[in-house]
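Nothing in this text is a laboratory measurement; each read-out follows from the coordinates by a stated rule. From a predicted model like this one, the values you see are computed outputs, not experimental measurements. Cβ atoms are built from the backbone, for glycine too; each structure is taken alone.
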Structure I
Amino acid sequence: MTQQHWSVPETEIVQQIRDRLDGESTDVLATIVDVEGNAYRRPGAKMLLEAGGTGVGSITAGCLEDELLRVGDEVREGGRPKRITYDLMEDDDEDVWGLGVGCNGIIEVLVEPLTETYRPAVEAFFSGRDVAVVTVLGDERERFEQGDRAYFYPDTGSLQLPDGSEATDWPADELAGPATELATRGNASTVRIERDGGEIELFVDGLDAPPELIVFGTGHDVRPVTTFAAKNDFRVTVVGFRGAVELDEKFPDADRTVTTSPASVGDDLDLGERTHAVVMTHNFIDDQLTVEACLDAGVPYVGIMGPRERFDRMLDAFDDDGREWSDDALASVYTPIGLDLGGGSPFQIAHSIVAEVLAVSNGRTPRHLKDRAGPIHERVEVGAETE
């Protein structure tokens, strides 16, 4: 397995799954469904095991990926899912799996054939719709088989089978609460539900639609921002205002490019609470009109390139035009843009910008992990019946 295939963004893994569903080969999907102790990745992390011995994505720091390729061949041949436990705790005797990994955790992985039952997940993901993928891990009543699947959509509160029909035999009422929370937060957890004298164990994998980053500007400093943002799972749009630049060619990492005018930003772009904006046109009037549209739309992050004094001058211009916003609205403005990482090169600046956007998107206050109490990764608790 190559470094290039191991380190791809999550959005690319989902895109690869979508592409492979349209192919003729039989591929296998490995998903972490439970972690005890510490691990590199949390439940929901995925790896696509392709026919031919290659893999895309990662569920560890490289400890198990080659082992999973072997298991993937077995699942591909047998046609049935396998749930496997890997104990990566430190061991003074033999190297774990012959690799000496010692991750201080126990990982459970569901390895299953990739079939059409997974298509609703990728379609929802790329249409901007949150969804919870509910997969049966075990059923004491033996009414469901391991790998059976349904989908919960928070926007409609419906639980559906892969063919779109209502999942009438599933515990929809018991799943509604945890599935909604996991889908909207993009987290995953195992849920155990007592029903009709037996326990059904379900893995609920929340796929929240990827956040959107809109970068306003077409200068040379925009491309490093789009590169880092794309690798951090943002859906990136680059907006140009003059129309003389071949935007698609100049910004290959962007998901799309748009040419418009500063006065039409609010009409031509879908701005809202899931949008993050980086304003770096280096033109004061263009920036002012863009910031105004973003604030009017309630964009939660508006990063502006330039010194703080420049934004103070912009506020004066807004005041002259009779425009003003609440303190809560202005709190979404970040200028000077980026985290204080001490770097000054174009890629170091881009790194600080995307790091700040990522922190805001995840609701985090940037700080050293050594100063963080408790685990690095968030532990999900969604109800009394959920682990």
Structure II
Amino acid sequence: MGFQRIILVHYHEIGLKGHNRATFEKRLQKNLEVLLGAYPVVTIHRIAGRLVVFLKEGTDHAMAVACADAIVGVPGVARVSCGFKGERSMGALGAMACAALAEAGPFESFKVAARRNHTDFPIDSMQMNRDVGAVLCAAFPDRRVQMKGPDVTVGVEVVQNAAYVYARSVRGIGGLPVGSSGKVMALLSSGIDSPVALWRMARRGAVPVGVHFSGRPQTSDASEFLVDDIARVLERTGCIGRVYVVPLGDHQREISLDAPPSLRIILYRRLMFRVAERLAEAEGARALVTGESLGQVASQTIENLCATQAAVSMPVFRPLIGTDKLEIIEQAQALGTFELSSQDAPDCCTLFMPRSPETHAKVAAVEAAEAPFPIEQWVGELAEAAEARDYACPGYKPPRGRKG
């Protein structure tokens, strides 16, 4: 065939960043270079408002599609297109268009969308549309041209010294590249909600660091293995840098023995927030993230959320606060964490739970119930006992003096 296989990575929101645009483009490029290490990639270049992934000579269509599918879920990517690079001639454009359309999958209708980015190419976009379209009509006589809502759009882009043609195009998840918006500390359980909340922050460009509060030694460590499996899913697209595991069971037991039963959950969560804040400070993270959704459970009423958040000074982000359970489940399924999160594993969230938890807690009452406990001492002990595990995230840098 004589053409090099390429994958075009389109982005949208990054293109609106003005003078900072190059910084976001370079961050996305770096993320892809690291995350595509298992694929036959020669290099990745920035050209004409997008990234081009150049594949090794001899790469077949199936491998190109596999590589493109790995890119689709990377934050910052708006669309991924498989195609070819060749010389700037109408003969080459027609041949590449035929090859690309033949690999686009089943279709009944198509159109050509050509763009000339350099006026030194003598044929304008409208004429390219007509000429390439004529070649495709001859090559696929049983298929029809349809300008509105076609099954496949054949993209033709002529840039300086080269031309790119593609047909198979898949929508990405959009957002911003991980590593372009700072670092956050996300409370990560083995349940359905918190992985989705963490992922949503990654999609906004943050580098999430997880902290999992285990019921160990009062429960088994089963939830820790599930959280590791969840982190491995998030790791595929570079959405998590590290997870701290904090064994909270003994401290929960102390609270359950002496605190008013109705306030136990809030006291547990205030302790978790404080430990997460301490770890966040060590990591250089600027905010906490939770999977809380307003009114979903007793601890997530407005009054209880306020009573819990009052324990820390760091901002608390709740990406799911206005989302219902069905929406969260759908996103977890798309993300690939739902099946893992649906497995039953005892953790700190199910440990020493009261029969009738308070739903309208007052901060003064909570602080009075908390006063007998050596909270600052506990926070120091738990932060020191935290066990760290690192994951492949190009945007993550571990803090000095504390390796995973």
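Before moving on, here are some points about what is shown:
- Source structure (of I, II) for relative contact order in percent (Cα under 8 Å, 6 or more apart), computed value 12: I
- Identity of the structure behind -1.33 (criterion: log10 I(q)/I(0) by the Debye sum over Cα atoms at q = 0.28 Å⁻¹, for residues 129-200 alone, calculated), options I, II: II
- Among I, II, structure where distance in nm of label points 7 Å out along Cα→Cβ at positions 57 and 281 as derived comes to 5.9: II
- In this comparison of I, II, the computed figure -11500 for helix-only ellipticity at 222 nm (-39500 (n - 2.57) for each DSSP H run of 4 or more, over all residues; to 500) is attributed to II.
- Which of I, II yields 25.8, 84 [Rg and Dmax of the Cα atoms in Å, calculated]: II
- When mean count of other Cβ atoms within 10 Å over residues 193-200 is computed for each of I, II, the largest belongs to: II
- Distance in nm of label points 7 Å out along Cα→Cβ at positions 145 and 249 from the coordinates reads 5.3; which among I, II: I
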